[in-house]
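Peer 1: These notes open a run of structures that come right after.
Each reported figure results from applying straightforward, stated rules to the coordinates on display, with no laboratory input. All of these numbers come straight from a predicted model, not from anything done at the bench. Cβ atoms are built from the backbone, for glycine too; each structure is taken alone.
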Structure I
C-alpha cells in the first residue's frame, strides 16, 4: 500500500524537476560541518514561507539510515499517538519505505498505537520528506502523529521511542515537525518564540511546556517537540543549537500577522 501526497502542488511543487529546483534554493552548501543530531525541530508550512528554515536545518545535520518524524495531528482524527507502518509514502521525488523493525519495537509502547486515519489528511510529516529525499537518497522512516496530551504521556512516549532506538543499534534522528507563534504581529511573535525556544535550547521539556501553556504561545507542534526532547535526552543529548529562525513576514513582507519558524538541532 502507498500513501499519496496530500499537499504536493500546494505546500511545495508537485513535479520532480520543480521541487528539486525549489529545495536547492534552501539547502546549505556541501562544505559545512554536519551536526550529529539526535533530535531536531523543523517547520511544516508551505516552502515559500518556511523552506529556508527547513532547508538550513536539515542540510546542517548528518544523514541517517532512519528518521522518526513526529507530526502534529491537526485534524484530530485517529489515535492520539498514531504510528503508520502499513504504507510506503510517495512524494514527487519518489517513494520512502517504513523502517518496520524499529516501528514494531516502538509499538510495544503503552501510549503509541498503530494508526493510518490521523495520517491521511496530515501535512506536517509529509513536507519533511522531500528535503530528506533531496539530501539523503537512501533512508527509511517512521511517521507518528501526536495530539495534545500531558507531560507524563509525552515523557513516556519519548522514553519508549528512545528504548526502541537503543535496542535497534541504529543511528536515528528524531524530527519534531512544528511551526511556532501563529498570526501575531512580528515583534510579539518573535518575543514569544524566543521565550519558548530558550527552553528547547536548555533541553528543559517541562519548562518549554510550562511557557507554552502559561503564555498561550501558539506552537502547534508543542506535543511532538516535548516527545522529541524526552527521547533525545534519554538517548544522551547534551546540547542544542538554533540553526535559523524567521517568520512568514520575512518572506511575504507582511509583518502584521506572522507565523514563526525555527530550525533547532539537538545533539
Structure II
C-alpha cells in the first residue's frame, strides 16, 4: 500500500474511496485484500465497495480500447469465458467446463520442465515448431474443456519435439476459443470483440482472433498488456464507476465470495 501511494505521489489522506476484489478467486487471496480494504475504510471513514473481479476485467478493457458493447474473450489462469452484455448483466455465453486456459498452459509447461509461467515459454517454443500433431478438440457449442487435452499432451511429451508439441497445443486450443467466440458473435449479433486476461499477451492468439474478426467485419481490440492480467487499477476504476452509479455497501455486505459469477452482477 505504501509503495502504491508513493508511485501515485499521493498521501493516504487523499484517498476518498476504497474498492477491493470481492470475488471470484482464491479465498486466502481475497481475504487478505478484503481485510486491508475494510481496515482502511474504517480508519479513514470513507466508502468501501466490493468489486467483481471478472466485471472489472471487462470494464477496464472497454475503458482502454474505446469499445462500447463487445463480446469479451476473457482468458486468465483460473477462468476462461465468453461474455457479453444483455439484460443489465454480463452474461456468460461460453466457458471452460474444468480448468482455465492459463492454468492449462502453466501445467503443460511444468510437465515439459519449462518452469513457471509456462504460457510465454510455450509461445516461444511454438514459434519454432512446424509439424502439427493431432490433439483432442473438446468443444461443445460455446463451452470447452482443457483437462482431457492436458492429459493427452502429457502422454506425448518425449514422443514428439517440444517445439512441435507447443505449436500444436497453441493451434488447437486457440482455434477452440476462436470458434466459440465466433459462434457467440453470430448468436447475439454483436459487432465488437475484446480480448483480455493474462493470456491476451499471446501474439498467436491475438493474430488468430484478429483474422476471424476481419473476416466477419467486426471491430477487434486487445486490452493493453499491463492492464489485461490481474491488476489493482481495474479494481480501482470499477470502484469509481459503481460509486458514481450510486452503489453503496454496508460492512456486512462486503464478505468475500470465491464463486461470485460474472452473470450475478447487475451492471448499469
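Peer 1: Comparing distance in nm of label points 7 Å out along Cα→Cβ at positions 12 and 108 across I, II, which is largest?
Peer 2: By distance in nm of label points 7 Å out along Cα→Cβ at positions 12 and 108, the leading structure of I, II is II.
Peer 1: Of the structures labelled I, II, one was used to calculate helix-only ellipticity at 222 nm (-39500 (n - 2.57) for each DSSP H run of 4 or more, over all residues; to 500), giving -15000. Name it.
Peer 2: II
Peer 1: Looking just at volume of the Cα convex hull per residue in Å³, which of the labels I, II belongs to the structure with the highest value?
Peer 2: Largest value of volume of the Cα convex hull per residue in Å³: II.
Peer 1: Going by FRET efficiency 1/(1 + (r/R0)^6) of positions 204 and 252 (r between Cβ atoms, R0 = 41 Å, to 0.05), which of structures I, II comes out largest?
Peer 2: I
Peer 1: Once FRET efficiency 1/(1 + (r/R0)^6) of positions 44 and 196 (r between Cβ atoms, R0 = 30 Å, to 0.05) is calculated for all of I, II, which comes out largest?
Peer 2: Once FRET efficiency 1/(1 + (r/R0)^6) of positions 44 and 196 (r between Cβ atoms, R0 = 30 Å, to 0.05) is tallied for I, II, the winner is I.
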